[in-house]
Structure 1
Amino acid sequence: MAETEISGGLEGCRNQIDVSLFERMQMKTSNMQIYSSKILKSGGILSETKILLANWDNSVSIQDNFNRFRQTNILGKSSRSRVEDILMVFRQRYLKEVQVTEALICLIRAKLSADSLDQILYFHAARSDPLIHDFVIEALWPRNQSGREDILVEDAENWIREKVSKGVTTSSWSENTIVRSARGLMSTLRDFGILQGLSNKSLVPAYLPVEAFAYIAFYLSELQPSGKRLLESKEWQLFFLKTDAVEHLFMEAHQQHLLDYRAAGSVVNLVFPSESIEEYVHVILERTH
């Protein structure tokens, strides 16, 4: 469909780099079998991620960008090892799909609301790290559905121990690694606003701004084109959303002309006004500016 033109903060955002659907699916599934604790070392790094994306130079390589960030100390960190940890996590979460990186840069530079942007960054972080993704869906979602809001670090430790016993971690984790990973998992989810509290944490009630919802729906639609399956996708459990809440958000997005949503019984027709996620962020930004 025709590309929507947006001015101001979006200048220079358009980049016609194509990645096939097959390649994108391969990227998202190639590392989904083994749990690793490495990505949890840095937490949510929301402010650092926004700085890196805002200052990203598309004309040079990832390594050249990273070298510039190191040389200028753009993150303002006194520890070189801390910088390296942040860059490693940033690369895994947000640089594996060129189209996603381009879209995030546009959203950052156009100053999408923090509420929406943080939820989008959380979504990609969870998709990139099966430890985060599966803990939310397997441990937090059932707790949310049962009406329980409390969650202890010991609950995360026990969940991780179960995974270690099933042999789905990178190695047979020591007790120290289990405890450290559980704490990192909990603090990361707190940073992303999924949990709240310091020592005693609790689940945050479901909340997903319609702009962030539309972005995530588009992303998932490229992996799962069926409207009904998208409506019922387990990925919405990352935000503690039941199917009726997802349907309500689809209808709200429809009313705001972010997409076309029509449902009749078990038939769900869903049409987006763009063919790529880079184009679609311009639609989102046009509706919200």
Structure 2
Amino acid sequence: MRDWPPIHDPKVLEWLALDDEAWRVVIEQRIRAFGPRPFDAAALEHALGYPWARPTGSYLLRDGEVELIEDMEPGDRRGAVTAFARERHPLVAFGANGAPSRLQVRFAAFDDPADREVLVLTGELHDVDVGAQASPTAFGTMPGALFASAGTAVRASVLWLTSRQLAELTFAELGYRLGRLDRAHFVMDEAGVEVDDLFAYISRIGTLRLDGEPVALAAIPARGRTARAMSQEELFDAVGALVFDPAVRAADVVRMCFEDMPALAEKVIPLTWPTALRLPDEHWTPYPVP
């Protein structure tokens, strides 16, 4: 079994150590602290574009430049994949973390060039699906959340990360815990690449349920999907109808995320969190913290 990635930053370890009750207290305090931010057509377009553009296949991100693995010479490709897989930690990305723009923002400030580059290998994650987390973010998105789905294979990627990169992403994922997937398995597009142990961010909130059933993200392709799939716009329309009335549309709800997130969260959380579908405990192991 692959060793857990070493995380030494006390702030990150403190965050991971919170149980769900303590986490909820902290996250609700953070939500109340969000002030209004500018909202315009560009902000709406960006929000509804989640999980944002990414290459269809595997790539290497280095100082903001994207190099497709398929464009590399065979020897260079094998060398890059072998080096990253040997020295780094595999993290499943099923949402925004698979987008080069997101990774560039997260890693651009690091001094060490190794911490500014990441290998992203695409493939299929089996026996789970990617749902919409059961409440919106302050950035106007309904982000991804894993839920168990036997026979489903979703398009995802594995990020090969340094310990510093992993700690940075972990501290930024406010609604998630870092864990090891125990039942899902990943099949790489790259021939000859295998990974037995996968780390992933598991939603503390869970997947949104509508009419008692989980809702998948339509932007994430899948085979064998049984859940209803909805776009970001459809999801925000549904939240507007659930929390307010059908006349409240997606653009109205995204605007609220920017202009008064505390008031929106106060209305959404009691309606969506209690019924959210979480990944069962037997499907994953939380990161061990003292």
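1, 2: which one has Cα extents along the principal axes in Å, for residues 151-270 alone, as calculated, at 51, 31, 21?
Details: 1: 51, 31, 21; 2: 52, 35, 21.
Going through each structure in turn, the value belongs to 1.
Figure out for me which of the structures 1, 2 the number 0.95 belongs to, where FRET efficiency 1/(1 + (r/R0)^6) of positions 63 and 127 (r between Cβ atoms, R0 = 41 Å, to 0.05) was derived from the coordinates.
Values: 1: 0.95; 2: 0.70.
Structure of origin is 1.
Computing mean projected area of the Cα convex hull in nm² gives 16.0 for which of 1, 2?
On the way: 1: 16.0; 2: 15.1.
Derived from the structure labelled 1.
Which structure, out of 1, 2, was helix-only ellipticity at 222 nm (-39500 (n - 2.57) for each DSSP H run of 4 or more, over all residues; to 500) derived from, given a value of -10000? Working shown, then result.
Values: 1: -16500; 2: -10000.
Going label by label, the one that fits is 2.
Going by FRET efficiency 1/(1 + (r/R0)^6) of positions 95 and 175 (r between Cβ atoms, R0 = 30 Å, to 0.05), which of structures 1, 2 comes out largest? Provide the component values of the computation, followed by the final result.
Numbers: 1: 0.35; 2: 1.00.
Comparing 1, 2, the top value of FRET efficiency 1/(1 + (r/R0)^6) of positions 95 and 175 (r between Cβ atoms, R0 = 30 Å, to 0.05) belongs to 2.
Taking distance in nm of label points 7 Å out along Cα→Cβ at positions 71 and 279 as the quantity of interest, name the structure among 1, 2 where it is greatest. Intermediate values should be presented prior to the final figure.
Working: 1: 3.8; 2: 3.2.
Going through 1, 2 one by one, distance in nm of label points 7 Å out along Cα→Cβ at positions 71 and 279 is largest in 1.
Coordinate-derived values only; no laboratory data. As the structure is a computational prediction, the values presented were derived from the model and not from experiment. Cβ atoms are built from the backbone, for glycine too; each structure is taken alone.
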